[in-house]
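What follows is a group of structures, each given as structure tokens.
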Structure 1
Amino acid sequence: MRIFDVQKAREFYLDYLGFEIDWEHRFEEGLPLYMQVSRGELTLHLSEHHGDGSPGAHVYIQMSGLTDLHRELMAKSYGYLRPGLQKTPWNTTEMRLTDPFGNRLRLAEPD
């Protein structure tokens, strides 16, 4: 997923969502960052490189424990996002998140 500001990406993915950095790569100091983050079995690649992903990407993630994650996120009082839980006609509960770069994560748990 495309990112444009490493500090904002860390604040959102690490501090707010609770991911951990698996690794980071730069070809040399001052060049764009490419990193892998994970939380449990979910792994995401975040990149500052032009052409790596499109800003505004939409990722659908099927998971369990969505209500617990929602409770965890709401307790953090993140100033830029207050997601809700939504029941869908196709028998899932969803939580939709938008990162600081316009990428959308749609987390879904089958009912």
Structure 2
Amino acid sequence: MRSPTPTPFPDPKDSAGLGQETAAAAALGFAGKLCIHPAQIAPVNAAFTPDAATIAWARAVADAFAAAPGVGVTLLDGKMIDLARLRLARRHLAVAGLMQETHHA
């Protein structure tokens, strides 16, 4: 596997390689990946679309910050979360089409 980046995956016929590289890029925090072939669009979209557990976490983060307005750090399940986590949560909710639910934070 190549180094996970948002750059295009060069082999449109290697769906397994694309899947591995895209999953690794998503895990590292990249927000998307360029495609060079239409067959790459669906797997890339799937890799960067948050699942139900990620959406639940993002809502919990947004709610935790909404309950403590004006702070830069708060707790969620006994663990410290900061504004970087809130930005990530908002990004996940935006990708899922749920961003309107986070404007109170």
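To which of 1, 2 does the computed value -14500 (helix-only ellipticity at 222 nm (-39500 (n - 2.57) for each DSSP H run of 4 or more, over all residues; to 500)) belong?
Corresponding structure: 2.
Comparing 1, 2, where is mean count of other Cβ atoms within 10 Å over residues 9-16 highest?
1
P(r) over Cα pairs in 5 Å bins from 0, in percent computed as 2, 13, 22, 18, 14, 12, 9, 6, 3, 1: which structure among 1, 2?
Label of the originating structure: 2.
Rank structures 1, 2 by FRET efficiency 1/(1 + (r/R0)^6) of positions 49 and 89 (r between Cβ atoms, R0 = 25 Å, to 0.05) and report only the one at the top, that is, the highest.
Top value of FRET efficiency 1/(1 + (r/R0)^6) of positions 49 and 89 (r between Cβ atoms, R0 = 25 Å, to 0.05), among 1, 2, belongs to structure 2.
With relative contact order in percent (Cα under 8 Å, 6 or more apart) computed per structure, which member of 1, 2 shows the largest figure?
Result for relative contact order in percent (Cα under 8 Å, 6 or more apart) over 1, 2: largest is 1.
Taken together, the values in this text are just the output of simple stated rules run on the coordinates, not laboratory data. Given the structure is predicted, the values throughout are model-derived calculations rather than measurements. Cβ atoms are built from the backbone, for glycine too; each structure is taken alone.
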